[in-house]
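Okay, got some structures for you below.
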Structure P
Amino acid sequence: MKRILFTLAAILGVMNIAAAQKIGYINTETILNKIPSYKTAQGQLERLNQEYQKEVEAGYQKVDELYKAYQADKVLLTEDMKKRREDEIITKEQAVKEMQRKYFGQDGSLAKKTEELLKPLQDKVANAVKEVATDDGYGIIIDIANNPSVVFTNPRYDISDKVIGKLGFN
């Protein structure tokens with residue numbers, strides 16, 4: 001019985017400490033959209049994405065043209081010629097897939113450029129959030145930008161404007 005009471009008291013004590021924490025939230029999208037260099041970086045990334053996409057689409061179009069030409073000529077080709085044309089189509093398609101992976105893959109050019117352009121901004125925002133949280137005594141800050149599990153937020157606890165002010169983008 002004493003163990004149960006002790007455990008219950010310990011749980012209530014932890015709950016009281018947690019309840020005493022000041023909680024706030026931010027919306028990183030709102031904050032980042034106030035930073036001019038973020039918009040510039042987004043524009044650069046969009047242009048790069050479109051450039052890469054056009055190049056990949058052109059590659060697939062070329063493969064499709066080769067395949068259609070092969071289908072049209074197939075009845076006139078010898079087995080050796082068919083094999084060479086099929087190999088050529090397969091090789092070209094693999095090259096386009098490799099290009100696509102090189103541009104859009106997890107470690108691709110677009111991901112690296114995104115990291116290069118956005119990471120410094122995200123770090124700057126994170127540092128500003130830490131400063132505001134420390135200065136104003138927040139124990140927990142939640143980012144609601146991409147969190148579908150946050151059902152309700154009271155605007156009273158939104159510190160996004162304080163972070164924007166800390167960054168100097170009022």
Structure Q
Amino acid sequence: MEKFLEIGKIVSVHGLKGEVKAEPWCDSPKDLCRHKKLYFSKGEKELKVINARAQKNMAILKLDGVNTVEEAQKLRGKILYADRDSIKLPKDTYFVADLIGMKVMDLESGKLYGEIVSVTQTGANDVYHIKADDGKVYYIPAIADVVKQTDIESGVMKITPLRGLFDED
């Protein structure tokens with residue numbers, strides 16, 4: 001598992017004092033704003049967050065050492081990372097980065113459906129994109145009625161698919 005996780009991207013400058021506007025790649029701008037330390041390049045360069053606030057669907061960050069519009073402009077397009085250890089997840093919640101590549105199997109029969117290639121966040125529940133060996137992509141809702149076991153360590157998710165979820169059902 002990766003120690004540093006992508007958490008957002010700096011998309012523009014904000015104001016005249018070196019603040020940057022960041023698009024959060026986590027659950028909300030508030031989640032991004034909770035971090036006192038962020039990183040560039042998967043942890044190679046540490047960034048101290050002096051101040052952070054949510055503004056609509058973005059995060060406005062004041063980073064230590066960035067004091068002018070020109071300095072902030074140089075950061076545009078940079079990916080922000082967070083240390084995995086600084087994030088506390090609720091029970092039965094996982095990082096998308098850990099789900100990608102997981103094998104998805106039937107709980108009862110052990111049949112392999114494919115692997116998770118993407119996750120869509122819909123608001124009500126996430127949807128896992130499962131790519132089968134034949135190239136077909138299936139979409140399963142990340143709900144307790146379907147997802148029965150998730151073992152991040154072994155890279156296997158066991159499901160009980162809803163009727164009609166896969167063609168042969």
To test your reading of the models, identify which of P, Q gives 19.2, 61 for Rg and Dmax of the Cα atoms in Å when calculated. Q
In terms of mean count of other Cβ atoms within 10 Å over residues 85-92, which of structures P, Q is highest? P
Of the structures labelled P, Q, which one yields -25000 when helix-only ellipticity at 222 nm (-39500 (n - 2.57) for each DSSP H run of 4 or more, over all residues; to 500) is computed from its coordinates? P
Who wins on relative contact order in percent (Cα under 8 Å, 6 or more apart) among P, Q, i.e. which is largest? P
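Where a number appears in this text, it was derived from the coordinates with a stated rule and is not lab data. A quick note: this is a predicted structure, and the numbers were derived from the prediction, not measured. Cβ atoms are built from the backbone, for glycine too; each structure is taken alone.
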